[in-house]
Structure 1
Amino acid sequence: MEYEAVIGLEVHAQLSTRSKIFCACSASFGSPPNENTCPVCTGMPGVLPVLNRRVVEFAVRTALATSCTVQKRSVFARKNYFYPDLPKAYQISQYELPLALAGHIDIELNGGTKRIGITRIHMEEDAGKLVHEGEFAGAQASLADLNRCSVPLMEIVSEPDIRTPEEAGAYLRRLRDILVYLEVCDGNMEEGSFRCDANVSVRPKGQEKFGTKAELKNMNSFRNVEKALEYEIRRQIERIEDGGKVVQETRLWDAAAAVTVSMRGKEEAHDYRYFPDPDLLPLMVEEAWVEELRKTIPELPGEKVARFVKAYGIPRYDAWLLASSRSLADFFEASAAVYGANPKVTANECIHWKDAVAAGRLTPETIAHAVEDRESGAISATVSKTLVELAIETGKPIRRIRDEKGLTQVSDTGALEEIAAKVLAANPKEVESYRNGKAGLLSFFVGQVMKETRGKANPRIVQEVLKKKLGV
């Protein structure tokens, strides 16, 4: 029997605000344990949360960028569960009335486009974390770091529209690009700023009813998400074909062993005993403010790709590589504005040097002048690479380095004809062999001319001159 997977993704994106969602503590990453805490985020008795307006703004902008409908009225709820890193024993989230509903993201895969629905976007606070180190009374000790308590999160829940691990990876990459473009999340998966849980089930192809799902956690890279889904889909199919049943549960991805392992039975909504938080009023979002925020949405990756292909004539693949980073895309356009005669080569150079661009160690003029000088024959491709490396290392303009080191390519036909004549006169046997059919000797003559010019001759012009003199 042929099976298909049904996949839904829940993304938790940490919002790039300076302070937490319900208090003024810093939301920065990497501080010493329990430094960024106060009575509010540690759940002390008698304290009251105060909603951070910036968090709402970031969530609304995300909703608009993903074609969601922003709700005029949403409600914060208490999600009750006990865990050592959750001092209140509940998490403030949104449940029945979230901030935004019914959006979508379009992904491109294998030359086609597919629309993935977004069920909802809501805001919530993060929990702390446990650090397992040392021993206490002969057992493994676990220490609570509450810095992350009340750090603002935005949960983005997809529809179960995803059918393959590759589609899941494409969706996550596109969503991350959008959040980074909006500057609402840094998208750092290693630091936990962009986290994903996956719900996956399998069913016979053509069947409408969903199978029993498992939730996958602990995936800290796009590739790990894809690998975990591949394994889990295979595991569920094998279980069914062996006559067993898939159990609804939460499973962890073990990257070292490349397997998913059972963690616990999957909780249902009623297990959390959701109810409206009595300390927070319903959130009312004015339409005028939403429209004001709509004007702040930048050109998003998909729109930028379409424009790059049309305006610059570059391949769609190159356009996506450029648009994957807003700073790289801006750098490309700035380079093309300086010298735009060959956007394809400029795009290639920007992509090749993307790490230096991200580090702020290159200027658009460096790439533009490198491309222009190669196009004009002033420098070779090899020298171009050397000059860009020196520009990164020294910070000097590329043309100043070229002139200081005398790396300008010799393209003067008259001068090269004299050198070519000298080389041919010094190698009469090779000339005779070439004229008798040994065409490969042309490379030998080119090499001799390059040697005479200390590598500065333009190879293309050298070949033309030699062929002319050899009577080809």
Structure 2
Amino acid sequence: MQSIIKISGPLDICLQDGQQIAVIGDNAAGKTDLVNILLGRRRLPGNPISYDFSPSHSPMVSDNIRYIAFQDAYGEAGNNYYHQLRWNSVEIDEETPTAGELLDNAFALACASGNDVPAKERLRDSLYDMFGLRPLLDKYIISLSSGELRKFQIARALFSMPRVLILDNPFIGLDAPTRDLLSALLGELGSKNRIMMILVMSRVDVLPSFITHIIPVEGLSPRKMIPASEFKPHMEFSDIGAEIKEEILSLPHKDYSAESFYKADKGDVILKFNRITIRYDSRTILDNLSWTVREGECWAITGQNGAGKSTLLSLVCADNPQAYACDFEIFGHKRGTGESIWDIKRHIGYVSPEMHRSYQKNITALEVVASGLFDTVGLYMHPDKEQLSNSLRWMRIFGIDGLSDRSFLKLSSGEQRMCLLARAFVKDPELLILDEPMHGLDLHKISLIKQIIDTFMQRPHKTLLMVSHYKSELPSCITNNLTLIRR
């Protein structure tokens, strides 16, 4: 059997034609290090890695291996991206490419060799249909939802029909029907087109059926590759412990008599939408939506990719300028009656794919968490001793206090997400908004976060809005559901 990639020496791995691989490990276990070795980006002693990409005519790694990293799910916005930009369409530079332009360029490049262009055209058309990409072709790339971006990236990578396709957490951000379709497509492409799929995964519960072999990664080291049928994942998760629960429940209570904006009590309406419609050009995102949320309620917001879930939350978070033209109330105040966005944000803890996408700041993990106290992306004010102590407390609750002095940009994507989650809790917010908060996290961390949410929601004056495409990610406190339908 042909060996496509063979590594010998300090690490022994032989990936053969016909195998479909999953690299599985917890966050920060070392999965990305292994990918960099496979790509030739990380050198091992001597010359231990060899490639045989036949029947491809090119021996170059760059021509035969495509890699979509976790961060690619957040698009190609560059350094000028800020997380509100997706909803501020008037501020988008007209030179920003559309999804269609980027896909056309990628397809033209894939066809430049002249090999089997009709087959590539059929593949492109099937990908457009399967992922529902045609309505998105005229949208700016930075206007796509996280799920739409993920579908865009995967489709673009497949145009070139690579010999090896490495996908980092390919199912994050995708709704359940799209996950099933993608799994079926990858399996079919692998078997019919001799493409080796290497899926880099933090979750073992979404392992596709076409995977034949597993490479477990633990403690920054890959283990021996085994058949998928022999893989026995550890599925028992520990309780966060009475000490952590008590630390959350015993946080100091706020003096609401001194508050000028938040005055709600249990059962009071804190959010009311009155026939809200949001449009961008000819595209309707939300259509005549009425919705009421009362203090103490815990809502799951569900729906297909592009149904408007993040747009809805952007109105609540005061990030979307269309809020001023909408009839809705927040914390008992009609929007647009003199309140500032900081009056609103002061009572909201928030995390989302857009925030992760924009938070490319070379500051410490502790400073990232502390920035939640000031509602800034980046830290522009110096926290006092008490604020730093509070930030460290939340890092300890999330089990990441050992990362406090490390640069945020040097953390793994899972570690970054945990920092941003701690940032959402750090000011003890009245309204907790979690938009796909478990992106890229392993099952141990998902279990931890669900317990933290459940405990936090036992505190007075707390309300939760949470978006997820996985029912298993929803904490037990969820009692209400709003399902949006894509227009």
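A value of 95, 56, 55 was computed for Cα extents along the principal axes in Å; which of 1, 2 is the source structure? Comparing all candidates, it corresponds to 1.
Here Cα extents along the principal axes in Å, for residues 289-392 alone has been calculated and equals 43, 33, 27, so which of 1, 2 was it run on? Source structure: 2. Here distance in nm of label points 7 Å out along Cα→Cβ at positions 97 and 417 was calculated and came to 8.8; which of the structures 1, 2 was it taken from? That value comes from structure 1.
The value 19 for relative contact order in percent (Cα under 8 Å, 6 or more apart) was derived from one model only; which of 1, 2 is it? Structure of origin is 2.
Structures 1, 2 were shown, and FRET efficiency 1/(1 + (r/R0)^6) of positions 65 and 217 (r between Cβ atoms, R0 = 30 Å, to 0.05) at 0.70 was computed from 1. To which of 1, 2 does the computed value -9000 (helix-only ellipticity at 222 nm (-39500 (n - 2.57) for each DSSP H run of 4 or more, over all residues; to 500)) belong? For helix-only ellipticity at 222 nm (-39500 (n - 2.57) for each DSSP H run of 4 or more, over all residues; to 500), the value -9000 is produced by structure 2.
Read-outs: derived from the displayed coordinates by stated rules, not from any lab. For clarity, every value in this text was computed on a predicted model and none was experimentally measured. Cβ atoms are built from the backbone, for glycine too; each structure is taken alone.
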